[in-house]
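Any read-out appearing in this document is the output of simple, stated calculations on the displayed coordinates, not a laboratory observation. Please read all numbers here as calculations on a predicted model, not as lab measurements. Cβ atoms are built from the backbone, for glycine too; each structure is taken alone.
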Structure I
Amino acid sequence: MKLGIIGLPGSGKSTIFEALTQSILPEGHKGENRIGTIQVPDKRVAVLSKMYKPKRTIYAQVEYFLPGMMRQKRDQKIWNQVRDCDALIHVIRNFGVYGFEKPKPYHDFQAMNQELIFADLVVVEKKLENNELHRKRDKKTSPQEVSLLNQCLENLENETPLRKCLDLVSANQLRGYAFLSAKPMLVMFNNEDEDDTIPEAGDLTSREDCTVIRGKLEQELAQMSVEEAEEFLSEFNITASAMDRVIKQSYELFGLVSFFTVVNDEVKAWTIKKETQAVDAAGMIHTDMQKGFIRAEVVSYEDLMDAGTYHEARKKGSVRLEGKTYEVQDGDIITFRFNV
């Protein structure tokens, strides 16, 4: 999972990036693209590792991408850097800065939202122009794709982000476009150290998925030892680090679950979308597994813990054989049987 961090200049994007990734960049490099990869915290992986004692334990990972030199200008080169992200974290300033006007969360959200919409408008209009040229030259075009693009155009011209039109943008003919305004978005209000409340922002909190972070505070927390961090969390009434909270919210927002494999002395966590079928989950591991899929041997994490060992879980009938269309559940431990 790759999450792009966006926001207006001065919103604290770099601070949030460093809080989430525990990666502090020396002064003088602040305008560079930055990528941070972190492990997804999951106590179940640690428990399985203790049970099986594998040579390798691999957690699921989240990658955060912070584009360098993001400015509020309509430059497609800037936005093209973000198109391969699975979702966006939109950082909005809600803290005071000497010499700056007071925070305007709703205004700032609208300004960035319009940038995303405009970037998609450019893509749609260019594609429609190309299709029209092909039509005039008697080259093959897709009427269905043109119709869908015109629907996208209408929504974008009405300043409706495409994430509000999921049935439209999920059509097969549009899947390669990577529309920015169609990406799931988590709006993150970057608050003062002492403020953990959602700001007044009109109807924004009812329209979008929103959260609060005390960015500077969380950035300091990310640089502390485990012992220091525990005391810090308690002092400021923070129940979990920004990294843990944002990952959890991201999984919920994007409809993600985890399943586990235990094979060849390796315990590994995999991230998939809810309702993913067993044959497609197998394909995440290796295309051969998907092509030659026979069945999936499945036991839930809870059933395994209840039984104590895999052998006991099998004796109790908790280990099941599932076919291609089985929808993988969060916490499933799966052994894929295949033949190629």
Structure II
Amino acid sequence: MKKIILTGGGTAGHVTPNIALIPELKRRGFEIKYIGSKDGIEKKLIEAEGIPYFGVSSGKLRRYRSLKNLSDPFRVLKGCREARKILKKEAPDVIFSKGGYVSVPVMLAGEALNIPCVIHESDMTPGLANRIAGRKADKFCCNFPETVELLPKGKAIHTGTPIRQQLFEGSREKGLSFAHLSGKKPVLMIICGSLGSVAVNSFVREGLPRLIEKFDIIHLTGRGNLDEGLVGKYEGYKQFEYISDELPDLFAAADILISRAGANAICEIAALAKPNVLIPLPLSASRGDQIKNAESFEKQGFSAVLDQDNCTASDVADKVFEVYNARDAYVSKMKENASGNGAITKIADLIETLANGT
């Protein structure tokens, strides 16, 4: 039986494409195991899939001054030693990385052991972890065609992003029931990843008196971001920190979304053809990858985009109404350009080829 190690973590966006690949890899006869951080969100998500999980030390790769920049390189070195020990014992035929800082020690250890390695980059421009680990990768998959030009020549392949089949199997009725909504109003859902967004949460909450007149609202706030003062204040406003199993049903119930612009998230939104308003992470808090992702989707007619640093709660509410009123045009554009979920087959073919040594 062929063996594969999957890695990636730090946020759900570095894990869900791996989860999307698991059924196809199982179908092809792979024995699958996962290496992630010792206490990251990936541990819970992967163990829920019944996949054996190994935790290693990892250090965040920061672009700003922090005392942790002095200690984290030693955590990475420790992670490399731990990953090397795991890889030697498990002897995988191939490693597939979805990125995130935990993937760096795994990929470096894999390269040292001459294990074929495949990396996937979802964003328009490669992240720092993937740039470091990608120097020795055998193949580099990417989500946007423009990204091919930014990756090592001869290694880059435009595959798109794997999307979980479960997302297409949601039930609107189940979603409304789970959220205790009547279905008499259109549903606005706010989703900004597993960590949520303080800024987006604030825009939404400030705009609630206007938004609630038109919409029932499902607000996925991110862990630790619930506002207890709003519980029961608005009949059609429902808050959840994070949803996993019921997420397909909530997507099915949603008529319009507000989201950050992480590549995995917006690709799922486009695949589901949900009209959306994107508020990408600003340059002050990121390397600008979400801004580029959002610009690409806006250009294609999939999304409307707002600049967090130059908008207000009123602007957000205005844009939500504007997009909802023009929803048919957005849906049409997304369906027009839908490419299905061919990414899973493309990436699995590539993994299988490397695992077979061909």
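Descriptive notes on the structure:
- Structures I, II were shown, and Kirkwood radius over Cα pairs in Å, for residues 165-292 alone at 14.8 was computed from II.
- Among I, II, structure where Rg and Dmax of the Cα atoms in Å, for residues 85-148 alone as derived comes to 11.6, 38: II
- Origin of the value 5, 25, 33, 24, 11, 2, 0, where P(r) over Cα pairs in 10 Å bins from 0, in percent was derived from one of I, II: II
- When mean count of other Cβ atoms within 10 Å over residues 189-196 is calculated for each of the structures I, II, the largest result comes from II.
- Comparison of I, II by relative contact order in percent (Cα under 8 Å, 6 or more apart) - largest value held by: I
- Answer label among I, II for the case where distance in nm of label points 7 Å out along Cα→Cβ at positions 117 and 173, calculated from the coordinates, equals 2.4: I
- Source structure (of I, II) for distance in nm of label points 7 Å out along Cα→Cβ at positions 221 and 285, computed value 1.6: II
- Each of structures I, II was scored by distance in nm of label points 7 Å out along Cα→Cβ at positions 13 and 325; the highest score is held by I.
- If P(r) over Cα pairs in 10 Å bins from 0, in percent, for residues 269-308 alone is computed and equals 26, 46, 25, 2, the structure in I, II: I
- Structures I, II were compared on distance in nm of label points 7 Å out along Cα→Cβ at positions 109 and 133, and the highest value belongs to I.
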